[in-house]
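Bear in mind these aren't lab numbers, they're just calculated from the coordinates by the rules spelled out. Please read all numbers here as calculations on a predicted model, not as lab measurements. Cβ atoms are built from the backbone, for glycine too; each structure is taken alone.
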Structure 1
Amino acid sequence: MFERSYLDKSFTVADPDARVRQAGNLMAFETSGGTIKTIAQSTVIRVDAVERLQAGANKVSLFARALKEDGTPHGWTSTNNLQGKFVNETLELIEPPSGSGKFGPNAAWSHGAYVGQIGLVEVVDARTEIERIAVDTVEAYLKMVDAAKLSGVTVAINSGFRSYPEQKILSDGFEKHLPGFNKAAKPGNSNHQNGIAFDIAVAGADGNEVYDWLKRNAPGFGFVRTVSGEPWHWEYDPPRAQQAVQNHTYKIPAVSE
């Protein structure tokens, strides 16, 4: 499986003031002789555990237990102190709860119909918030992320899988013209609900380095653009992506721009 990707990696401390937190109280700092302990900038560490604290209605703060290269502990520190800020690291595997129904957290929908329960993996998104993506898409997504990184480009998502209640909130907000709500399909009809849709963080379209990289490379990893006017919306659909490759494009025929 592809959960807890951080266990197999090394990370570099990027913050010059990477403070060490108390293991039993992550909101407090470790001190020595009245001075807050820190991990020196540019230190290479490994991470063997991650904890989260609620930092607002829809946001959590992530903390990593940092180890020296010999396995002895540095202590807990914010993942924001690390190079890359933990973006695209996977966390827990979320299996469908026992007795889950069609409106549960793992319920998949397609074209207005409930199609069953799917496994989800948590991933840190472009805003260092936690999203979920379908288990069947994780390998392809991470391969695409790694390939982009080799080109100096950060591919990361703003939105992945959505439950029925989550999609309903977005749809209702859009229909009521509430501030901050964008166009959203009615619940049960979004491909974010069947696990294949990814909203990727792109600032604009042509000329944006992330978008331009995706146009050149995403279909080779099974991802294709499927919605006109939404350069951020890509779907993991290998057959249609392969057809796009054969047609020397990155989108399905129905997408204008």
Structure 2
Amino acid sequence: MDRLGKFRLDGKVAVVTGAASGIGLEVCRALGSAGAEVVLLDRDAAGLAAAAEGLASQGTICSTQEADVTDPAAMTGAADAVAAGRGRVDVLVNSAGIARLHTALDAADDEWRHVLDVNLNGTFWACRAFGRHMVAQGAGSIVNLGSMSGIIVNRPQHAASYVASKGAVHMLTKALAAEWAGSGVRVNALAPGYVATEMTLKMRGRPELFETWTDMTPMGRCGEPEEIALAALYLASPAAGYVTGAVLSIDGGYTVW
């Protein structure tokens, strides 16, 4: 295999959670462009259908799986269905996630639980369900979407639930990497900074936040979803064959200050 060929995923089956929009959808594009068959997993049925239609029009072989990452039984069922239908699962990218802005004193109990349930528990349920098949087949790559917020505390906004959840995702990644390395399964995480998704760009309406974010980023801009997706492709591919337990920061230099 030539060096660039090591970034190819021909014949591989890749599952992406949170695939209906944002970074998740861009990851699907990147994996599909590298030759993977992509299974889009999300709880948004209409969004899934639109995303899959768009990907298919660009030549990606893809299908959809409607499921909620916060439901462990649903994750087990989705993993079993993909493995039974395609014979294997080679790549899992956990992109499903949410953020809420609140102070610790004002955070509603249900809101705190919901952020941890989606970001941390959902990542674990998916890792466990799909990882079981990867361990059994003796190969696989998992990429979890952490955040620079798992490394630093954001400002000027407060979001203790998000920070705590992403820090936990980073440590979960390391724990699973250690546990499954001997089984041929690699587990890594990405730690994006502020990325120009629809949700982030809406915050331009609050310049006291948005302008602070860009001012505190040495590169002076938000990242593009494609820049995160291509890093996910690297970690998913044979090019990263000796990488496991890593948390790769993609934040325009935010965390160097």
Structure 3
Amino acid sequence: MAVLNCTPDSFSDGGLWSGDDAVEHARACVRAGATIIDVGGESTRPGAARIDAHEQVRRTQGVIRALAGWLRAEGRHDVAISIDTTLAAVARAAIDAGASIINDVSACSEDAELAPLAAAEGAGLVLMHRVLDPTHDRWSHEHRASLVSGDVVEAVAAALAARVAEVSARGVPVQSIAIDPGLGFGKTVQENLALVAGTAAFVATGHPVLVGASRKSFIGAITGEPDPARRVAGSVALHLEAATRGAHLLRVHDVAEHVQALATWRAVRALA
């Protein structure tokens, strides 16, 4: 899953992708091997300002429509578009433009209309765990004490199970739901590492598991690298660990590097 932030304030690539540039970047990601393009119009970094539905639609709908048209013209029916939003109105506009997956970092807790929309449209739905919303969150290395009670893997798995139950009660088929432990969202550095190490526990639920460590601050805390764009190697290492433990989806900024790493990883595993 390639990250396409159509935002001016994302933590790593804010301001880089909008309009035609965003569409061309998405095409490059597809050519590099991405099979999902995740388009977002609101930054979810710690401290980010909330963006209303109208502005999110303005940033994302035209990009999605153009990308969907290009995918059809290229015969790339193996590539899907997701919309990264917590708001049903934004998801509605994205689906109208060609998206087929909703990636909600609030796990459908912010907008009661989002789950029924996913159900009515037959859209895939990613439910992510978070402890704090972006307005109140901090970078992982700034969380000195845990905000999660008990074992972090068990707590996050239980919270996601509750959200799956709630969303399925609103009509979303369980087979349409993927889960994401939400690396970085209100977790300490060590808790993020524990969630990667505990990926198998999420896989055991039977839902596809999405892991998104790409360029995040806890990699910087481990490696001492302050520049998110220079955390590619750390991102690849964590994602390979998650893949080894059964993760199905990797949300990344650097598609070509991950595709190469996964191809080599698979070649070795084929001989094991």
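Odds and ends about this structure:
- If semi-axes √(5λ) of the Cα gyration tensor in Å is computed and equals 35, 22, 17, the structure in 1, 2, 3: 1
- Between structures 1, 2, 3, the calculation of distance in nm of label points 7 Å out along Cα→Cβ at positions 29 and 149 yields its largest number for 3.
- Comparing distance in nm of label points 7 Å out along Cα→Cβ at positions 141 and 165 across structures 1, 2, 3, the highest figure is found for 3.
- Set 1, 2, 3, criterion relative contact order in percent (Cα under 8 Å, 6 or more apart): the highest-scoring structure is 2.
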